[in-house]
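Dropping the structures in below, format is structure tokens.
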Structure P
Amino acid sequence: MADIEEISRLIRELEDQLVVCMKCGMCQSVCPVFDRTGREADVARGKLALLDGLMRSLFEDPEGVYQRLNKCLLCGSCAANCPSGVNVLEIFIKARAILTGYMGLSPAKRLVLRGMLSHPGLLDRMAEWGARFQRLFTRPVNEVVGTSCARVMSPLLQGRHFRSLARTPFHRRLPSLDRPAGASGLRVAFFTGCLIDKLFPDVATAAVRVLEQARVGIFLPEGQGCCGIPAVSSGDVTTFRRLLAHNVRLFAAGGFDHMVTACATCTATIREVWPMMAGEGLREAASQLAEKTLDISQFLGRYGLIPPAVDTGGGATVATYHDPCHLKKSLKVWYEPRDLIRASGGFRLVEMNEPDWCCGMGGSFNLQYYEISQSIGRRKVDNIQRTGASVLATSCPACMVQISDMLSRAGARIAVKHPVEIFAATIGNA
């Protein structure tokens, strides 16, 4: 159980923030979960009303409050469209921390979060062993999307089509890097992120290639850990702060202008959640890193490192772009990734309908509520297919996982790529 003083402090902060909500219901029109279920308890307004009496509910039915609060993608659609400016994501994250502090973690979450995630070296080794033996238990199912499925039906996998672990994770391809600023006069730290490291190492390789091509110095410290979003989303502040302390130590001595990531979720977590949940001992260092952190497309665009759009003509490969919630709704970044695609020879960008509608991933939401997650994802796939695109681009590896599953299960033969991969392939052939 967490320190009672910490719980009390978080509750006081929540009480101050909850009074801002006018209960207007604007969140209903943009909530992907409410769109599927139609239940008031599943929309932000319903959850905020529930939290309004948290002290009483905490003791009367903590498990019920926790389950209802977890039925949320943390996509930020409600916050981005709230006329009162209610910081819903901060409220929900702190509320989950309060409930987990009171109830404790389940045995399964304790094993995953504190037993594995909080030990980056151990997590790396386990993923590498998994990559070696995964072929025994999985089989390819869609070579264009790059998905596999389980050889034997599993209640956990529920028929999913998933991206396999990379044979060689990025931290094995390039353990570390420490290069000074080149002709650009800029030097960045590169934060890899778990999914890019272990599922999509080509994204990190492409990011490094693009930065080197732009003559940007790169600091890549060895032994990076998770940004901590799986832990803090589950209310596990202890694991979150362990990971934060680990990463702060690694990057503290880098001497760089910006910290850059190719993961929308990592970028939003570092910028918004690190300072918010760091605690007194780490808050200053976390805030300093947060202020320096940019999405890679945002960094390239800010410093004029994205070339002008290429006129590809009618014979170009059609690509469409999905806006990750954490990138557009939280960080207000949407045109820079598109600029990367437009600057890539051989691709023509065609906008889908509702490009910023959530894909339905939501991290652990996908595991707990897969039927709802699928339903939200199918809406995204319908919009992708209507464009006639043969490539779906997005800037978030979690979105890449979800959309790959949905496209593959729909039988679509549409490749899923990161914009920096598309752009790097162009400069690689130049």
Structure Q
Amino acid sequence: MGIIWTPCVGPILASVLTLAATSQITLELVLITFSYALGTALPLFFIAYGGKRALATLPALKKNAAHIQKAFGVLILMTAFLIYFNIDRKFQTYILDVFPQYGAGLTALENNKKVDEALIKLRNSEPVIVPDLRAQKTPAPNRDFAGATRWLQSEPLTLDMLKGKVVLVDFWTYTCINCIRTFPYLTSWYEKYKSDGFVIIGVHTPEFEFEKNQQNVLAAMREYNITYPVVQDNDYHIWTSYSNRYWPAHYLIDKEGNIRYTHFGEGKYEETEHMIQKLLGESGVEVKKDVVAIKSNSPASRVTPETYLGYGRMERIASPEKIQNDIRTKYTIPSFIEQDFFAFGGLWRVTSEYAESSAGSTLDLMFQSQRVFLVMKPKDAQKPAAVRVMLNNKVVRTITVNADKLYTLLELSEITQGRVTIQFNDEPIYVFAFTFG
């Protein structure tokens, strides 16, 4: 039991012990530790007690205890076999296809007003009224888009100016691969329904500092054929007024200025378009009920999670050396890197948001995905730099880093497990995050 239990419980136990070791002993801390211990002990107690009672009351179980142990041993071996060959993930994908609402209750636990208020308190000392944006009809906050840095492709707009129209407010940022995969749908909806009174307002809220640059945003809009109005929200004023936490996030607003539908992340494109049609119908517009037919390019099964390379959000690093914040340090790449972990090789300066390469440095990652992307930026905009990309020690391509954006490292025929190596041979480059698709 311990072999199965320890990998899951270990990180949580480490967090509790760290909290206890580094904090002043308070009643709150004692209660947290006690609650954790109680929650850990109770399932094991009931398993042990229930097993003992079952053996005592059912002689057949006691008589065949050795056979039952062997059967469970075979079951554990079979489970390990399924996990090793990723059959468990295919099964999970199948379950999500058959039962698309599976797990909705867990996400609903996170998406509630009390959680929103608690998160905002972490960022603000002053109390903030959080609108419940999941209601059927909720007046949209920040009707004037107050706090906007600047408007692109439009004069400043307000929801009062757009009264009578159906508005989709889309929170995005241009290096977000999840946002990029939604653009074909957004641009198609805009072209299809704009003459019927449908408006999209893209709220560009940057994840990285360089995404605040107006020219970078305009270049991304040209690349992805975004012709609808975009407002830059560099200081997160609009983001905070919506109590938003996601890229991408869609808020559909009806002709009266009420939020009628929300969706966070990718997917539910058909459902979203049907809602657009419904709200346009309420405005007196007759629209066809067909929907945009675009093949989804979202991954069908589990891929490596987004991996940040700055110490501010860094996880899963395999280099044995301790990260030296903001100091150029020599790191080494171990011979074995665990799945979804990365390692620096050579001289690197790791900052809170990015890691800066040096001539001859390398970056290795064990990944599972069909497509691998890396957000990069040349240190000197006047000095583009080339990087070499290798898959399992074989050179795949050379990329010239000449802009601040998301670069495609690998495009494979199917979801693959492998090791990608990036070699930095000349001018310094800032690397921010790996993303996958």
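Table for the structure above
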| quantity | calculated |
| --- | --- |
| Comparison of P, Q - label where distance in nm of label points 7 Å out along Cα→Cβ at positions 27 and 235 is highest | Q |
| Among P, Q, structure where semi-axes √(5λ) of the Cα gyration tensor in Å as derived comes to 33, 26, 22 | P |
| Which of P, Q yields -14000 [helix-only ellipticity at 222 nm (-39500 (n - 2.57) for each DSSP H run of 4 or more, over all residues; to 500), calculated] | P |
| Structures P, Q, by distance in nm of label points 7 Å out along Cα→Cβ at positions 11 and 347: label with the highest value | P |
| Label whose coordinates, when mean count of other Cβ atoms within 10 Å over residues 211-218 is calculated, return 19.9 (choices P, Q) | P |
| Among P, Q, which structure scores highest (criterion: relative contact order in percent (Cα under 8 Å, 6 or more apart)) | P |
| Distance in nm of label points 7 Å out along Cα→Cβ at positions 51 and 331 derived as 4.2 - corresponding label from P, Q | Q |
| For distance in nm of label points 7 Å out along Cα→Cβ at positions 283 and 315 computed as 6.1, the structure of P, Q it came from | P |
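Just so you know, all these numbers are worked out from the coordinates, no wet-lab data involved. Since this is a predicted model, take the numbers as computed values, not measurements. Cβ atoms are built from the backbone, for glycine too; each structure is taken alone.
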